[in-house]
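A.B. asks: These notes open a run of structures that come right after.
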Structure 1
Amino acid sequence: MTSGRLVLLSSLALALSAAAPAAASAAPLFKPWINGESPTEPIMQVQQYDPDTFVIRQSVKTNFEAPFLYLLFGKDKALLLDTGAGGLQIRPTIDKLIADWCAAHGRASIPLVVAHSHGHGDHHAGDAEFANRPDTQVVGLAPAEVATFFGIADWPRQIVTFDLGGRPLSIIPTPGHQPAHIVVYDPKTELLLSGDTLYPGRLYVPANWSGVFRESMDRLADFVRAHPVSHILGAHIEMTTTPGKDYVQAAPVHADEHALELPPEAAFKLQQTVDAMGDVTVKAVTDDFIVFPVPARQPDPAGKELPLVKAAP
């Protein structure tokens, strides 16, 4: 790499560090989330966005990833996006939410689809709990399995519709962080469920997927420009309320936690951040997220992708 190139990339990182916060003055969309500060916090917390939309967080006390899960209901089926990071049972919570929803709608049951934002272990550890659940489909983790289930003929360029019954969701392939990653857009709420592609935290990008990630961010930003998006909801919170400051890796407590939601403009900021890097991903700190390069990843001898090794901030 030339010295001019290094100066350019260093200047980019410094400029992004000084960027204005995306949503510093916005009122929080949700009540405070469980964050490890209370010794008696529940293993899962559920917040209802509307009668058909539920956001669920796994306690950091059960797994340091403390991921978010999403449960959406349509007239014909329900969608559970992600099954957690392990260290607890999530099906009892999901079953109760479904039973309560069915009771409120005068129904005995509703089919359930269990899908994933992507194939990393902290998002599918609970899959086995749903393997034998009646009237339930669990989507596979490989890109081909995801594409086949949702009917994506041209992966990852094609955006398709997956209808829950009066609730047509857009499925947007966004590999780069992980080869099977998708983002889900719900026109009913105008929420964009972004998984690990975009959230208030460290956006890990393996070196050998930099170009794919950049293409995905262009695709995502173009989609946001063309559709009304109220909020972007990701799968983690790793940033504090101090602009640009994240938690240490595997922090057991998330005091002064950034809000879960990001504004739609965050997709444009991420696109600009990644596009400006060119062919080499470098660490770039913004007020609301950090683009964080990690070493290239290769499949193991069995052909399965090796787990992501998250570097310390």
Structure 2
Amino acid sequence: MNSIAEFQRAIDYVEEHIGEKIDYEKVAARAYLSSFHFQRLFTLLVGIPLGEYIRRRRLTLAGQQLVKERRKVIDVALDFGYDAPESFSRAFTAFHGISPTVAKRGAILKFYPKISVKLILNGGNIMNYRIETLGTFQVACKRKEFLKQQELTTKEISDFWAKCTKDGVIQKAVSLMPKSPKLKGVLGISFTGQGNDERFPYAIGAEYGGGDATGLELIEIPAYTYAVFPTKGKMPEAFVTTYRKICTEFFPQSGYSYGNSIEFEVYPSPEADREDYTAEIWVAIQ
């Protein structure tokens, strides 16, 4: 994504198809991003996932139709993607605090407006990065699929890290690292070029240098060029802050774009809750 206009074009597409089943790939294409990267960027910029934004907009518009046009509840429910009036009524009540039937008689409703992207002067901060090109190598890891909706994946991925620590996965992966690894630390690996509209693969492990990898998956990482960003601070807050800058400052202005393939979080030590903790984010670029 290189401009505000591209992000706004994606939002406009959502609004134009708000009553339909929305294809996230088509939304993201308006901003020249993959579905994965657009959903992540949307959450970082707006503060809620794309799916939640769509839900709030649908229920806002549904309330207006019930009050202004006095339409039947079942007709409004179907127009906004609900298969049954019961499921629509539950969602409507949870959002507005009143049932659709009560809303039709006249009541206070909640209003969630359409996003309008405006230019805000930003940047002016020095952002350190370097460009690295790596040849093919292997990682030894545990891999699992996660929802792309960020408020869910943050907790689920934290739980996955805790489980891999408890089960000895991280210790074993580290024991199989080469003497001079390309990526110097434990890895959180997002396979951003894989998965589907709803889920993506994420792995925890380390670069593989040889040895008995029983219980771990060996994955070959093709040759890529990466933009590498140092982070400093307590995790995951420091990671989120750095990634927001990558999305909103580096890519729109640097001339680089996502490689839509893979990203690494590189953690050199386990004390990730320290205020002065340092780590790196590696993003495949083109």
Structure 3
Amino acid sequence: MFTKFLDPKNDVAFRRIFGSEKNKDILIDFLNDMITFKTRATITDVTFLKTIQDPEVAARKTSVVDVLCTDQKGNTYVVEMQLTKERGFEKRAQYYAAKAYASQLMVAGKYVSLKEVIFLAITNFVMFPKKKAYKSDHVILDRDSHEHNLKDFSFTFLELPKIDKTLEESNTRIEKWVYFFKHAKETSEKDVERLLKDTNTLHRAYEELNRFSWSDEELRAYEQAEKQEADYIASMDQKYDEGIEKGRAEGIELGIQKGMTEGEKKAKLEIAKHLLVSGMDIDTIMSITKLTKKDIEGLK
């Protein structure tokens, strides 16, 4: 269906809204809405960094993030939009945060100069099935006293599937952001004007998704990102189907082995023993008796 607004979860659209200099006030407001600040002042300015975090050694893994920036105090923010569930994504989050932390040392040169790293992920899937909350904040605590002594890492996850309110039902800023990520494409221009006109940066985020303000080249890049995501999902589905088929075949074979009664197996072993004595090869005996190679070799 042709709609006025594009999908903010698309890589190209996401970086246009949250990763561009001209829209950095949108990113600042989004981070201030999402991050739980305790002793630190809220963000007033950000400086964008390269989203490709180069490894110190060429053979090591290079990491690419959606948005990477620092605030006015030098704290680093890694922002990721994750559409599909990938095995080990929580480990990737920690890896990205660690890379951003370690890269500071190349500039500062002293451990004492290292600043905080805050990782923020918006996921289009459920990351933590046992958690009811759709937004969770993770920090390093002392196991016994729960004191927060190691303060340089924090992780915030916004799990979109865990909440589904209409725009009118979305009362808090975070709920409005969730609606934006989930339903921007289907939102009417009338509702945006009626319900978000006084919410400056959210209103502007919608304006950035107006397809009629995108050039043909920008729309092609957007469509290419959509195609790549669809191709990736299709390849994962294919691997899943292949895994199911392989598991089914192995299950049938195992069922044949398990379904053989003790009496049947004893009789087949006797037959196999005679065939071995007659000089028949093991593969042929396996084919005749349906016994395993291990069973037959045990008769030697």
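A.B. asks: -15000 is what came out when helix-only ellipticity at 222 nm (-39500 (n - 2.57) for each DSSP H run of 4 or more, over all residues; to 500) was calculated for one structure; which of 1, 2, 3 is it?
C.D. replies: On the way: 1: -6500; 2: -11500; 3: -15000.
Of the options listed, only 3 reproduces it.
A.B. asks: Assuming 19.9 is Kirkwood radius over Cα pairs in Å as calculated from a single structure, say which of 1, 2, 3 it is. Please list the in-between numbers first.
C.D. replies: On the way: 1: 19.9; 2: 21.1; 3: 23.6.
Computing Kirkwood radius over Cα pairs in Å on every structure in 1, 2, 3 gives 19.9 only for 1.
A.B. asks: Continuing with this model, one more query. Figure out for me which of the structures 1, 2, 3 the number 35, 12, 10 belongs to, where semi-axes √(5λ) of the Cα gyration tensor in Å, for residues 138-201 alone was derived from the coordinates. Could you put the intermediate results ahead of the total?
C.D. replies: On the way: 1: 18, 17, 10; 2: 24, 15, 9; 3: 35, 12, 10.
The structure behind it is 3.
No lab work stands behind these numbers, since they all come straight from the coordinates. Here the structure is a predicted model, which means the values were calculated and not measured.
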